[in-house]
Structure P
Amino acid sequence: MDSKEGEKLVRFARETVENYLNGRSRDELLRRAEEELSEFREPTGVFVTINIQRELRGCIGYPEPVYPLNDALVLSAIAAATEDPRFLPIDTEDLERVTFEITILTNPQKIECETPGELVQLIEVGRDGLIAEKGQYRGLLLPQVPAEWGWDAEEFLSQTCRKAGMPKNEWRKNTVTFYKFQGEIFREKESKEK
């Protein structure tokens, strides 16, 4: 995806949230995406991240390509703004202070390995995102997260387990299934607030 396409998607995510907070329905916004983002109909995983001054304010998306990108973008943008259980919903006053970031994901691939040491070697921090899965537990961290926090591969694995609701060192027991994926990241440079 080129930077113009990425910029279009980021702008559309912001407009979707603005319109939703101003009373437009989810169905209306999905119809708008069908018209205005018709070139993005390929099913694709996507996450929308909303920050206020580099602090997370909401992040929700679809790791697998279950919806066309145009639909997944609308649903993720609304959910990141209003349904992330870690935060209160964003209101119209917050919109001036937030920045939007879109991560377009490759399909997750199961990491095949025999030992925890081998697992560490198969992860490239800054390139790979991770999904950890064990029974009912499942958690995901985007590729940019470990780079932003300065984690090595072992800490990345620990934090992905933690995000899934498991003990941090569960990955060392070789009982967790991991998937990795990559992401193209597009973000606003600054909020509308000056």
Structure Q
Amino acid sequence: MYSFLNSSIIENRDVEVSPNPNDEGYYMVFVELDRNDDLAENVFKLVKEVENLSGKLNWEAKNPHMEGYLPLEEVLHGAADEAVETESQQQEIMEFLANTNLLDVRFDENMIDLKDARASARLELVGFGYGPDLLSDLNINESAIRNDFDQHLFVRLRSMLGEMRALPIDEYIVIYDPARKDVLVTKPC
């Protein structure tokens, strides 16, 4: 199995086999894949490739956030749904930032890169949504505005955001449009 998976056409970072068998006499084969938009599809392709060799198997899987194992389809469909949800949220954030001076907005995992004609800023993306609910969820709805944040960052953000505003609340930077109820909550890097 190790040799078979190691020569697979499906891109992987690494394939390893356990040095010793488990209590039932089976060896474990570990395949490391990139965590990207194609992850669920690549796992399905890998499973299909193995089943071409072994026949139909009852696959179970779990992710780091789960206690026990579930059928593979449930785990992977959850990952695919999460990727679609992330894409949808990124689109909503792009629409939220449409009326700013930003020339470029890019997402990288949980980071957001903002750039206008003169400056750029990289922020950690904490959340986006209906302001009162999101601020309450983060337990900062009654927190005071901080004055000890990096002033250079806020000068850049002021230039980038145009009519929108950025407020330092606790360790967060809350970006909002006075005409909307949604807020973008970030942290400085």
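To test your reading of the models, identify which of P, Q gives 22 for relative contact order in percent (Cα under 8 Å, 6 or more apart) when calculated. Corresponding structure: P. Please state which of the structures P, Q yields 22.5, 66 when Rg and Dmax of the Cα atoms in Å is computed from it. That value comes from structure Q.
A value of 136 was computed for volume of the Cα convex hull per residue in Å³, for residues 29-140 alone; which of P, Q is the source structure? Source structure for this number: P.
Each of P, Q could give FRET efficiency 1/(1 + (r/R0)^6) of positions 5 and 21 (r between Cβ atoms, R0 = 30 Å, to 0.05), but the derived value 0.95 comes from Q.
Hey, FRET efficiency 1/(1 + (r/R0)^6) of positions 53 and 149 (r between Cβ atoms, R0 = 30 Å, to 0.05) derived from one of P, Q reads 0.00; which structure?
Derived from Q, not from the others.
Taken together, the values in this text are just the output of simple stated rules run on the coordinates, not laboratory data. Not measured: the values here are computed from a predicted model. Cβ atoms are built from the backbone, for glycine too; each structure is taken alone.
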